[in-house]
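Taken together, the values in this text are just the output of simple stated rules run on the coordinates, not laboratory data. These numbers were taken from a predicted model, which means no experiment stands behind them. Cβ atoms are built from the backbone, for glycine too; each structure is taken alone.
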Structure P
Amino acid sequence: MADRHEEAAPADTTAPMDRGQESMPKLPVPALNDTLDRYLASVKPLLDGQPDRWEHTQRVVEAFRTGEGLGLQKQLEERAATSKTSWLIDWWNEYAYFSNRESVCFYVNYGFGFRQDPRGAQLDWLTRAASIATGMLDFRDLIRGRTLEPDAMRGQPFCMSQYDHLFNACRFPAMPLDHTESYDYDANQHVAVVCRGRFYTFDTVHEDGRRLSTMEILAQLHRVYNHATTNSSNPICDHDAAFGVLSAEHRDTWTEKRARLLAAHPDNAAELARLESAVFLICLDESRPETDAEFSRACWHGDGINRYYDKCFQLLVFANGRCGFSGEHSLVDGTTTSRLCRTALEKSEREDLPLGDAAVKTALARVPAMPEPTAIVLRLNDTVRADIREARATWEREAAAHEVSVMRYTRYGKNRMKQFGVSPDAFVQMAIQLAYYRMHGVCRPTYESAATRRFRYGRTETARSVNDKSLAWVKTMHEPDLAYSVKAGLLREAVALHSRNTALAVNGQGVDRHLLGFRMLLADAAKATGEAATMPAIFTDPTYAYSTHWYLSTSQITDSAVVAYAWGEVVPEGYGYAYMVHDDFVYANICSKGMRSDEMHRSLVAALDDMCELLEEAQHEQEAVKQLTERFERMNHSAATSDGSSHANGTNTTMDTTKKQQQQQSMAALAKPAQEVTSTSASTVSVTNKSK
């Protein structure tokens, strides 16, 4: 069972991939007082204008601080001390993924869209698929041999445990908790391929152990495509037999339907196991996504037929040569899979490949004889076919209900943000806050994923994006008479505070995982006694539930290989914000279910426009003040010199005095707006949908 992480650190610490892993620090347990102080600071702006509720939240937090929290903190520290890996990892996998009963297709998995190959249309789509697949198999060999260099940032190695679940893995539906199985590499050298809803497998090694070459993989892909599209006995596009869509169902529903699928014939379990144990799945899609939104949707959820959403990952290949990636999220995060994608893509782009139909035919003619790919044949009865039809209808309703809007903002990007002296990620987070506030008139709980892989078995922590500075700033953006310098100052404070909070989260000092640990301790104790868990008032307080109801679920992965990035919202009235901040542009995929994603797109564009203009105008104000100050200093110096001469000659200085008074009045008038710091916490503003 791959979700069991209580195991010793790797024995062979001399292998490159295991370098630094044994000495990697464990995820810390933050101090109780620090977490509670940060929790209060994070919820205060969410309770703006609700003093009674704020006072109640303060009371229950203080009661927890001096009461039940002390004992729970001690228990959590003891768990951390005795854990060989992480006090959190098994709880997190259970809470965030395996207990989640929603469709993994729409609400858990994520998609990447790859950049175009520089060879363009000359490169056949199946040739590109074979080449990228070769790069991914090369990557697997590095993991298998423990020769993959560890991920690191500023010389600090990251935990590499997620890579052990990257290949040959599959999620399984079960009640009440799903689980993930990882399969032995040596015993399972086959890849799976799906085309028109039909699944196949073929081995990636010869009988003597040699890996298939790119051209040999290409030959197998051609065989799969030809069989799936031309074989007269094949039910082409028979949606009643396209069982992959079952994996998109609600997890309880899929659990029941999978049991019926396996019971329909004695051979079905073994046939399905070939897919579940495969290295990965290659999806040959005959669609041709062109627009950003089409490409985003194709990589996020596809057509429902040509997918198996429980597979560890799926290499997506489209008939127009575009390619992408769909990742099952339960044990592996995007920071891990993006390296796989980038490495495979770079290798493919360097590989000498046949270009054009004639060259491909010539190359294929030289490929030696190999065993044919083998179709995965499931025997279906009427009940299972009805299950598949129902799953297909459910999938179509979900896909139609979702709105996807893709922003590719090219006015500026990371370079300009750095020129402003702000963190690019925090800057975009504030743009998201402003865009939401303008649409909805309020700031609501916002989740940003922060990687904690500098710790053993670290995954993520929440960086809570709403803070008191961000609330004050978004309100001032509706005050036209306030000086640019004041608004810019508040923006910089909001950005700086979010950067500090993100740094705390990355270093294991966030709020949400610590509080989750307390809840899981109580839940485990209740399970042991067979009684219902009794939660302290801090967790039954409506503020806690509200503050973890992520109206905005956001995450950034910026990688040169990835040009599209998508996943769904996590609450019905929320947005899924997948974004990238490149040197000269910002990308955002905004997904929601009836929350006007296109309007949010326009609001985000307007926010980025206004923030750039705000900081530029503030710089102009500062420059104007500087120039005027220097001018007045020169005039004062000249006047002082003249005044000394006048006194020496007995001349009247009334005119010089008048000039000094005018200078002082001008300086005061210029400085006055920047000194008028208004109280915004109780101000009432009108909601506008500003766009440009």
Structure Q
Amino acid sequence: MKIRLESLTLENYKKFGAPVAFQFHDQTKISGKNKEGKSTLENTYMEILTGKEVDGTQPDGIRPHGEDGKDLNRADVVREVTLDIDGKETTIRKITKQKWRKPHGQTEEVLDGNTTSFEINGKIYGVRAFEDFMKKIVDPVLFLLCTNANYLISIIKKSTSDGREIIEKAAGFSQEKFIEENPKYSKILEITNGHSVEDSVKILRKQLSGSKKKLEQKNTELKYEQTRDSGSQIEVSDLELAIGEWKEKIAEVDRQEQALDEAVKAYDAANSEILSLKSKLNELANSAGAGLREQRSELNQKISELNIQNRGYANDMKLAEMDLKHAHMGFERHKAELEKARADYSAASKKTFDETKLHEIEAEQFDEDSLICPECGQVRPESQRINLRETFEQSKSRRIKEQEKAREAFNAELSKMLDSITEIGNKASSDLKVAQEAKKEAKQKIAEVRKQILDTSAEIERLCGELDKLPKEVDLSGNAEYQELSEQIKKKEFALSAMDNGSEKRLELRQERYIYLNEISKLDAQIQKFIADEEQKERKLAKLKAEFDNQKQAVADIERNIDVLNQFSIEKNAALAEKINPYFHHFQFSFLERTIEGNPVETCKMVCSGTDYSNLNGGDKKLCEVDLCRGLQEMNGLNLPIWIDEANTIDSWRIPMDMEQQLILISREDDVLKVEEM
């Protein structure tokens, strides 16, 4: 598709009143002073064909108006463009009319909006029909991209992601197709979940930071539980060995008792019964005490776990306080920057150009005495008088123009200064809001952690209170079975004391047996407690290990997704660059750069001989813009007029005059509006 601009006609459009026509050539130069209508011609061309101006915005204020700001009413706004489309001349006329109506009960008409219509080679088209006509020729967005580079460059400045997306569409590059051709990235859409790769990496890195903190916390809990002493300093084997030794002593007592006289059998039987009852009594006491020990163990375990939580909360509190400190420092810094910007703006806005000299020159009057010859006193010849007056007027006019240029330069510099201060102030204001929000979040985090510490401490205090209420030893005064056994033992011991044992040795042996059995009972209780504690510890370790492994896997999954996204970004952007860069010759697109840590970051830069577009001189920037439009057109099989603003920054010998496309350069010159062939 080849389009060539032949002519452009404007009537009642912005600064143009009466119909005025402009002819265009293969290489056309539009020049003139500010406010002469240079940009209006370019915007008119784009507005007719796409409904938007060069920067992609909707046109506003197209109707001429007076110095009082009032629009010219009851006059049609007409703009007409003649194009050569693939060798066929096509004239497109766009007319905007005002709608007037007379409200009920009023005598005067009021404006009720505007209507727009089109004519193509004399045939009337509605807005929708015209849009369909243009879409068949070229997509409106692609037309904007290929006509003036400022549209795409302004998008890239605002968002490299949006700029890259537009370039992908213009190049027919589809992320979905790239994934289809590279099945290893089939889960990319699932990972990004509707977000861009850049945003997805940011989200995943935030998740990774949180998951690593949780993993470290689980690791701390696991290590603590692994090294925590269950409370027993003796191994079960040692306890069982000690029980065996006590049993051997009991066996020895048995052997000695068998050697005693048969006469003491009755005494022995009674004494044995007492010992049996005492053994039952001990077993009952040990059984009753097991529940108490278990209660105390559970409470101690809960208190220990809560103390671990509080240590974690204390670390969170330190981090939150540090965040608050940094946010406050940033807040104060941005506040000072904003106040300085406001003060600078106030001071700069008061500056005005000193017009004293201009007024003095304007007040100068021609010296009539200079018309008389100082030597002869006669009036000079008419030719000399005319020459003197013209010389005076030319000098006066030249000096007035010099002052007006100086005033214009002063005002331009002042405007540039105010824009710069405004930009600084806006950034400081934005940063101030971010810092303020960070302070708010840090304070909220501190309040949350403080509440967690208080709640946990209160729970620890409550559990300690419960622990203190539990007796150190079990109270069996209310145990009927225990009391009954005790009473039986007392009665039988009383009866035994009245019996004759026949041997002091027998009594000594019975006492030894009792001691040995009591020691065995104590050791057995220790074994049972040790086994219970170890089982509880193993259960908790298994739970913590499973939680640790799950969290470790979560971290690994996030890291893997980040690696996949980074590699996808590298390969996808390499494929995009490989596809489109052969179409550009003065610059190349760069879609990826590395951070200090070596992580890939998506970008969208135009690089000319190693220098980013933003750092180029004016001439190279314009040549990049020409190359951009030309490359996009070649990529899409188009041949459209290319418009270049501020073309006077390009050295004349560098202007590409051998292009297939029509080239239209806009230059600022101290003269009236001109449209001429180069």
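If you rank structures P, Q by distance in nm of label points 7 Å out along Cα→Cβ at positions 552 and 576, which sits at the top with the largest value?
Answer by largest value of distance in nm of label points 7 Å out along Cα→Cβ at positions 552 and 576: Q.
Can you spot which of P, Q the value 0.45 was calculated from, given it is FRET efficiency 1/(1 + (r/R0)^6) of positions 32 and 248 (r between Cβ atoms, R0 = 41 Å, to 0.05)?
P
I have 3, 13, 22, 23, 18, 10, 5, 3, 2, 1, 0, 0 for P(r) over Cα pairs in 10 Å bins from 0, in percent, calculated from one of the structures P, Q. Which structure is it?
Traced to structure P.
With distance in nm of label points 7 Å out along Cα→Cβ at positions 336 and 520 as the yardstick, tell me which of P, Q scores highest.
Result for distance in nm of label points 7 Å out along Cα→Cβ at positions 336 and 520 over P, Q: largest is Q.
When you work out relative contact order in percent (Cα under 8 Å, 6 or more apart) for each of the structures P, Q, which one comes out largest? Walk me through the intermediate numbers first.
On the way: P: 19; Q: 26.
Sorting by relative contact order in percent (Cα under 8 Å, 6 or more apart) in descending order puts Q first.
Figure out for me which of the structures P, Q the number -22000 belongs to, where helix-only ellipticity at 222 nm (-39500 (n - 2.57) for each DSSP H run of 4 or more, over all residues; to 500) was derived from the coordinates.
Numbers: P: -15000; Q: -22000.
Source structure: Q.
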